[in-house]
Structure 1
Amino acid sequence: MKRILVSGGAGFIGSHLCTRLVNEGNDVICLDNYYTGSKENVWHRIGRPNFELVRHDIVNPYWAEVDEIYNLACPASPIHYQHDPIQTTKTAVVGTMNMLGLAKRINAKILQASTSEVYGDPALHPQPEEYWGNVNPVGIRSCYDEGKRCAETLCMDYHRRHGVRVKIIRIFNTYGPRMLAHDGRVVSNFVVQALKGENLTIYGDGHQTRSFQYVDDLVEGMVRVMEQTPDEFNGPINIGNPGEFTMLELAEMVIRMT
């Protein structure tokens, strides 16, 4: 049994990760400020002797004795991260620095949840980890994109300078239970519109492609990267479906299923 800290643990992905780790018998601290996460996502875990829920913003330092840290804290949908872009950048940069500082002090292993958005508006599909991307550091999405790129930089510098054991994953489009219905992302938009009997909104000609993965598959990948890779493996590694769908194909699939 390990003692594990999950920042952003009451969010969509974090809550599924907490469930997995608790069910495996680990002692889990779920850290969240409820900006996009909610207690309802982890309500079924409250009261379990190996689960602790703490309201905290990782922009402020936090102290705990743990073996592993999963750093997931950061708003991830455009609607939320553009609402307060300065706070988004602070969470990605200052928050990650605080989690890395904690990992350094207590010799914990840390997994950084990065994003496919570090590739910017990619000119290459699908994107391999060696691709440096096509980025815009001054656009309205840059608070998130550049914040996550800087977080990756911090991870590698803490590893090279202080020997912190880091794992960097880049998460692609994820769907599943506890998604926010109105987060502005394509899967939730299509599902909500279809359930309401509305036309599905497709931008452009609909032939742009994206990859999608179910949240349980993402959690499986996260745990495998943390537990089954050697300490000298840092990543980054893409976690997502290697195949891609056009928006038209996705829309047709959602209509058939609803």
Structure 2
Amino acid sequence: MSRPGRSLLPALLAMPLLLLLVVPVAMLVARATPDALLGELRNRETLSAIRVSLLTSTVALAVIIVLGTPLAYWLSRSRGRFAAIAGTLTDLPIVLPPSVAGVALLLTLGRAGPVGGWLDSAGVRIAFTPAAVVIAQVFVAAPYFIRAARAGFESIGAELRESAVIDGASAWELARLVLVPMTARSLGAGAAMSWSRAIGEFGATIIFAGNLSGVTQTMPMAVYLGFENGLERALVLSTVLIGLSLVLLITVRLLGWRAAAPAS
């Protein structure tokens, strides 16, 4: 039986940081009254920022899932030096400052960049367009999905994959009938975290895509500008972002609980 003091001390030590993490968010939400929310949600620029964020982040998530799933599977099965280097590089955007990511994308895909210049000569412009928003979101958010998917694939034993191949399963059937169903929770959790990161992206996007209202202005940019034009808009968009983030975090938690729950 533990002494009361032993359990009370960790709680007291944890309280300052817990309050720092919770109180500012609670104060922000408390300031956004229902009347202010409804009024600001009728604003055309506010609705435009929400629309751009939801559209671009959804497209970015689709790209991440389609391209990130085979990459995660390859990383989960490869053990060579090249795969180790590739795995490290895929994690780099997690620790890379977003502004640096934006500069790197601009130097690569901008009109003066090697790839962007070639595309521009072909009549395709990427920088400062909605496509640039999607690319920036993919760049910063993809590692979260890849890490979760890779962990899910690594949890599948080699014997199971080999048994499916021996039974005559093609690569597509192996993926559709074995790999994806068995890693669905990991894939779902990774997708939720990636979408949350994409919809909250700011630094890389504003450098690579600009801040054009109705075109590339996302909710984080509108929040930043809201402090110059009026606090109400910033409060509303911040509340919307907090709500979306909570929904996504709860989704991740539920997926984790179901994965950990013992089979009945």
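What follows draws every value from the coordinates through simple rules; no lab data is involved. Every value quoted in this text rests on a predicted model; they were computed, and no experiment measured them. Cβ atoms are built from the backbone, for glycine too; each structure is taken alone.
Tabulated data for the structure shown
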read-out	value
Which entry (1, 2) yields the derived value 21.9, 75 for Rg and Dmax of the Cα atoms in Å	2
Given 0.70 for FRET efficiency 1/(1 + (r/R0)^6) of positions 137 and 233 (r between Cβ atoms, R0 = 25 Å, to 0.05), calculated: source structure among 1, 2	2
Structure responsible for -25500, with helix-only ellipticity at 222 nm (-39500 (n - 2.57) for each DSSP H run of 4 or more, over all residues; to 500) calculated and labels 1, 2 on offer	2
At a computed 2, 9, 8, 11, 16, 16, 13, 10, 8, 5, 2, 0 (P(r) over Cα pairs in 5 Å bins from 0, in percent, for residues 17-128 alone), which of 1, 2	2
Relative contact order in percent (Cα under 8 Å, 6 or more apart) derived as 28 - corresponding label from 1, 2	2
Origin of the derived value 3.3 (distance in nm of label points 7 Å out along Cα→Cβ at positions 33 and 217; candidates 1, 2)	1
